[in-house]
Structure P
């Protein structure tokens, strides 16, 4: 296990990268303010509705890059545990953005970028579950089902030592990564789903 000071540095670096207000910057360049338009969420889905495909694609690519860069930096600082710490912290920076009174996006794009580095094959588990869920209960329901599949898949990979393709060795770090992602992004989607049900 790497020393705590290095993991702490990885956390701080990851959080700083994740908190970069990229969605706000890109949307403003296109003449829109995502926080006052549409759902008010500074993320890809709202950007698609408010500002169009080009802006949404740019935001998604930057969020993916933030997750991947933070995870890679964490790995350089403190190894595999540092990568997990920095990746989860980057999602935290996106969801709990200090530049906007800790109000941020849903963190899904950053989470995908993190997963692409640590557990790339995991996306083959999450994507079908999310698509199936979205078919019956829209995007929020799909995301929740995808997160559940993420945790189940992570436990299975860690228990069976299956290949992660170019990712890290499958062990309990995958499970902690899944727990961190669910803890940060799950409440956002659960809240959205509950609100939609109240509105009928």
Structure Q
């Protein structure tokens, strides 16, 4: 088992290795990233790498955790507003705009899942936890709407969150494969329509 660093320089070295590996995997994929590539990018020695990671699989598990943390951190502000129709629409617009900026590269978590989930169960669990955190953030916002009476009584925030994430991940996968953010736009529009259908009707103004 790799050693957990106890000193500030040790933590900095480990973080540098993980960040280098994460960046390389994002650029080249798991299969195209060697430990020598990581050491060179991180300016780390072989002894430093093996001090903190027993093998390549252990390093890829760390990459999975790092990728999930980065995805959630980047979405934190927008997800905090996922508690109203206007906030949900802004969040969905942000996800599409992000794919425009990233040249339709898809979801970093989903991309890693395709490369690691069948190879290493530890990496699969790390990625599953990332999706769970994402789904929970969506659910929190929808439960807030339900508590305010903005969702129908028969609406299930947990199911809506799961359906929303499934739509977004499907749209992100098609966006990555087809290099077209309009695939995600279609999925985002479907997710918004799903939530709209679950909201309570607004009272009609008195004539």
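Here, each number is a calculation from the coordinates, and none is a lab measurement. Please read these numbers as outputs of a predicted model, since none were measured by experiment. Cβ atoms are built from the backbone, for glycine too; each structure is taken alone.
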Worksheet item: Looking at structures P, Q, which one was volume of the Cα convex hull per residue in Å³ calculated from, given that it came out as 141?
Response: Q
Item to complete: Assuming 2.4 is distance in nm of label points 7 Å out along Cα→Cβ at positions 31 and 63 as calculated from a single structure, say which of P, Q it is.
Response: P
Discussion item. Out of P, Q, which has the highest value for FRET efficiency 1/(1 + (r/R0)^6) of positions 7 and 47 (r between Cβ atoms, R0 = 35 Å, to 0.05)?
Written reply: Q
